[in-house]
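Colleague: Quick heads-up: structures coming right below.
Bear in mind these aren't lab numbers, they're just calculated from the coordinates by the rules spelled out. The structure displayed is predicted, hence computed values, not measured ones.
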Structure 1
Amino acid sequence: MISSATLTTAPLIEGRWLKPGQHLDLVGAFTMAMREADDEALKRSRIFIDTEAACTEGGDVAIGLASGVIARADVAADLPALCRGARGRRSIDEITLFKSVGAAIEDLAAAMLVWRKSGGAEP
């Protein structure tokens, strides 16, 4: 698993480096002026997003879509579909990519987990 959370404007991760079965987690590059992974990484990966905003607002996937490197059909699912188990990794060798641009529900889920682990009462 490769996780990247940067403010870079030039890709740091090259698709040619990715090995079968790897997962690429892109949580930085949240504007169209930023990018963490190159075109080859997008083309070699099965792509998942947190919200539809990842297709228009946040670096990597949005830039790939705008430039025509990938098509909207290349985005396999969003976070709600993943959580329902509707879609996911198809084989152990598949390279997957998750692009997050951030959503309040993700922050809420993290806060609830921390609260529960700290001994907090259920709301």
Structure 2
Amino acid sequence: MEFQRVYSGAPWEGRIGYCRALRAGGHIFVTGTAPVAPGGGVEAPGDAYHQAKRCFKIIEEALAQLGASRADVTRTRMFVTDISRWEEYGRAHAETFGAHPPTTTFVEVSRLIHPDMLIEIEADAIVPDA
């Protein structure tokens, strides 16, 4: 089986040794995606909704490079630092997936890799083999 990998240029990819997304046959796995702003830094500090939207945009870009779209996403996992803000994250999730809702999980964590990050999202997708 051939593996295809996509890198986003996040500063942690090389230091930790991971890729943004990996396609193995018809399965795509998108790693934990944090709200990194274009050019670096954290997108929208303190804004749960906009941080979630940024994560989904990065995920969509990785999926597109592997021949998939958000309609192919089967599962998301959202790691959040404040579960009481679930409605803000949830609104971004619902807007992103619309008529193609995947399964999902919310998990509260004590912190993420940068103190201004409120959310990190993983996604899995299934697409037909090329």
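Colleague: Assign the value 29, calculated as relative contact order in percent (Cα under 8 Å, 6 or more apart), to the correct structure from 1, 2. Please list the in-between numbers first.
Modeller: Working: 1: 29; 2: 32.
Matching structure: 1.
Colleague: For Rg and Dmax of the Cα atoms in Å, the calculated result is 15.1, 49, so let me know which of 1, 2 that is. Walk me through the numbers before you get to the answer.
Modeller: Numbers: 1: 15.1, 49; 2: 14.0, 42.
Label of the source structure: 1.
Colleague: Looking at structures 1, 2, which one was semi-axes √(5λ) of the Cα gyration tensor in Å, for residues 70-109 alone calculated from, given that it came out as 19, 11, 6? Intermediate results must be reported in sequence, preceding the final value.
Modeller: On the way: 1: 20, 13, 10; 2: 19, 11, 6.
Considering all the candidates, the number was obtained from 2.
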